[in-house]
Structure I
Amino acid sequence: MENFIEYSLPYKMTMKDRAMQAVYTVAPMVLGVFLIMTLGLIGILLCAGLCYIAYRLYLSFFYELEYTLLEDEIGFAKIINRERRRDLMKASIAKTESYGPIANRPAVQCPTRSFLSNQGEEPEYYWITYDEKGNKVCILFQPTEAVLDVFSVRARGKLR
């Protein structure tokens, strides 16, 4: 059975994200004005560099989460501003300990990685598995029906 599923969910910024975005925008401007006043021409060059860094940080808040399922492996990636792609992690469905709706999530001591879009459109699931390095991890994600069908076959009997 050969499976390839790819889909993305736009990320909806939380209030914490918006506050960080404001800090990343205002702080370089204030620092830039200070540098211009104290260093003159060199301050202008440093200010221009800070403004470019602030611009890139500002754009990093606009992204989509992409899920890619190929055979037995799910890859999670972040598409930043529709131009840069950053692979976040991959995990194998065969190594699944358990999965199910977030409401049924057991109290397990392991790091949690969240790949939720905060949109509320897709159901939210947890997935306890092992990452590429063999470390146990709990993944929060929003699978489609097609992905859940693959889980029902490849991780049979582990739905909680």
Structure II
Amino acid sequence: MADAGLMTEIRFYHLTTTTLDRALPVLLEKVLARGDRAVVMAGSDERVSALDTALWTYDDRSFLPHGTARDGHAEDQPVWLTANNENPNGAKVLLLTDGAAADPQGWSLVLEIFDGNSEDTVTAARARWKAHKEAGHELTYWKQDPQGRWEKAG
């Protein structure tokens, strides 16, 4: 985790083309390629189970090491999926999905991933953006292009 006195970098990822199940593996592969560990916080235990399945099956040619409480051995998992506000694998990167919320302090990077097809979800993401900005965090906004690739927006 980052030093408590430093502001956290927070990136908002606005899903417009693909589902979370398709976008999450790509983002996690980038996190792992940087040599970092990650915690993915979902909105429910059922969603954790669905994301666990999605990460096992998203690409026959890839392997994305991850685990859940059902698997145990959190300290050995590069990616930990949970519905709880926890960091049992010593991760520096937190990915928030399904509107899950956590204090960004102590994380070096937080990725807020939200569905652009729901006006309520977009409104909630805007409120979180405003709160993070007022707290002094470094914010960037990413949106999918028509092919599902991420573009940094101004």
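Just so you know, all these numbers are worked out from the coordinates, no wet-lab data involved. It should be emphasised that the depicted structure is a prediction, and the values quoted were computed from it without experimental measurement. Cβ atoms are built from the backbone, for glycine too; each structure is taken alone.
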### Query
A value of 2.9 was computed for distance in nm of label points 7 Å out along Cα→Cβ at positions 7 and 135; which of I, II is the source structure?
I
### Task
Name the one structure among I, II that relative contact order in percent (Cα under 8 Å, 6 or more apart) of 21 was derived from.
I
## Note on the structure
One of I, II was used to calculate helix-only ellipticity at 222 nm (-39500 (n - 2.57) for each DSSP H run of 4 or more, over all residues; to 500), yielding -9000; that structure is II
### Query
I, II: which one has mean count of other Cβ atoms within 10 Å over residues 71-78, as calculated, at 17.4?
I
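Distance in nm of label points 7 Å out along Cα→Cβ at positions 23 and 55 was computed and gave 2.4; which structure, I, II, did it come from? If you can, show how the numbers build up before the last one.
Working: I: 2.4; II: 1.8.
Going label by label, the one that fits is I.
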### Query
So semi-axes √(5λ) of the Cα gyration tensor in Å, computed for just one structure, reads 22, 20, 14; which one of I, II is that?
II
